[in-house]
Structure 1
């Protein structure tokens, strides 16, 4: 396998799935003998990239502003100096800066983009399609790219996201954590745990989850809503709390806020839910929960549908059908042997497929 140099472009290197994925991918590239360079405005993962043998160049390519285009000349200079074989753009503003830097290069590296979402502003987002090849994180995203930008089929490869089995696995939860959890949340002890891991946002379907809990007229269930609330969503959180209060189910739902022990929460959960109203581009929490041994129930659309069709079709429910959702929970609660298949959506598979794609694309250029 011949050695190559990859530059990854993204806005910043702080907490987030794309950021963590960039850091992890950089490490794997180095481990496999390739050169890895990340260009961003920096952040908490910058140190990890360098410690893992990669290189980081700090460039303020994160601001969504026309003024950011001026950094195209700096980026072009980096390309001339570093001579990458591949430039991989992972976000729209960096992609625009790259677009103007790239145009002025006589020797152009292979240009790859990853569509991490169903971008809602087609004109601004179209730059992500002006590349040699596109990676879509699901069939849902691929269909969106083709219908929105009329990209030919052979120019897109579906490479699903993956989770790390080192973090999300079926290993037993430590007794000390269990003890601490029940001290903090005694209301969850000896209950069938229903968990919705999500940031508080209207499109994530928390309303539907509360409606579900209200329909489950059984004290054996306890529901958890696990995730952060942005300042701009405080009033919506208050609406949700009022809804819970109006239903009179305050003793059946716990809103935990943001947690850094979500892998353990998955493990103690009997069911994890993905009820996003808009189709998920992929559905990361779905594979994390299945990897951790939980059953997952979700609406029959988007990336969640793709994952559940593959790993746990019994968990699929018709979109917005709360009655069917409740019936599904009750039926599956009585089926102890009904479990998802082993998760195949791993970070290793994603990495292998990406490197293999690079090699195929570079080979075609020779």
Structure 2
């Protein structure tokens, strides 16, 4: 069941945002079909297939599904849990995927059948998590340390690495691990820090030592003071960088645009419900159906998830610049990253 980016410093542009963490498990789960009886007018009469890797960052999808917001619009939605959602959409096996934008920008730049139709949330919640006694007081102190992170193309990893490189002439060694494994490696002492997103940040901050004291803290995140000089440290990941996007198969948009627009309409309604009370028991209950983290971690992290359908086009194009700079893609597609059919709606 399956902005202004002030710190995107690659060719003067930069930013961040994350992985598709928070999977319930690695084995694809059975597809889930919305069983609510539609009360609105039927559209195409076909399902919308959403390929999803479970994450609280996709909570608006789950709320729209569980509260019947698709069904009341006459839209049947099926959520398929998979770790290969972008490939499924590119290949036409699925219609829509919620994903880290860097994972979508690459196939768009290569001319494949996928495009960005909506933002999911802003900002990215990824931060640097370290043991409370870590001897890291300034950004330069991470030099040559082994730090866990999702991948070299993860938005948060790109953002933090480029900030360290361009502002502090500092590099660290990336150990590529998924969020859960990254936290486990931090616990085992095999890495010195981890770049984690919510709700894994919240989960880490809940861990206590034998004396009942917190084991971990966040640093260089725009909220903390790593060297205790009384000044809040700047966020290495940037200011309000965009996070995940909703992405669709281009043929799906060409043949079923009304269905796609109604889908985003339902997501926007779900956004409003969540933002009104992100820790409401029913919202937390829904999150727990899809993501295996503690209830308290969900409660602590949900208020940080700024759901919105409005695309941060400048920030997303900044990600593309970063991918060009690291050689992942040859060119920045610019506005071609975004579905023209949604101009005036989400961008």
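Out of 1, 2, choose the structure whose coordinates give helix-only ellipticity at 222 nm (-39500 (n - 2.57) for each DSSP H run of 4 or more, over all residues; to 500) equal to -12000 when calculated. For helix-only ellipticity at 222 nm (-39500 (n - 2.57) for each DSSP H run of 4 or more, over all residues; to 500), the value -12000 is produced by structure 1.
The value 4.2 for mean projected area of the Cα convex hull in nm², for residues 254-301 alone was derived from one model only; which of 1, 2 is it? Let's see the in-between values first.
Values: 1: 3.8; 2: 4.2.
Only one of 1, 2 returns 4.2 for mean projected area of the Cα convex hull in nm², for residues 254-301 alone, namely 2.
Just checking, which of 1, 2 has the largest value of mean count of other Cβ atoms within 10 Å over residues 78-85?
Working: 1: 15.5; 2: 20.0.
Ranking 1, 2 on mean count of other Cβ atoms within 10 Å over residues 78-85, first place is 2.
With respect to Cα Rg over 2.2 N^0.38 Å, the largest value across structures 1, 2 is given by 1. To which of 1, 2 does the computed value 4.3 (distance in nm of label points 7 Å out along Cα→Cβ at positions 134 and 270) belong? That value comes from structure 1.
Where a number appears in this text, it was derived from the coordinates with a stated rule and is not lab data. Just so we're clear, the structure is a prediction, and the values are computed from it rather than from any experiment. Cβ atoms are built from the backbone, for glycine too; each structure is taken alone.
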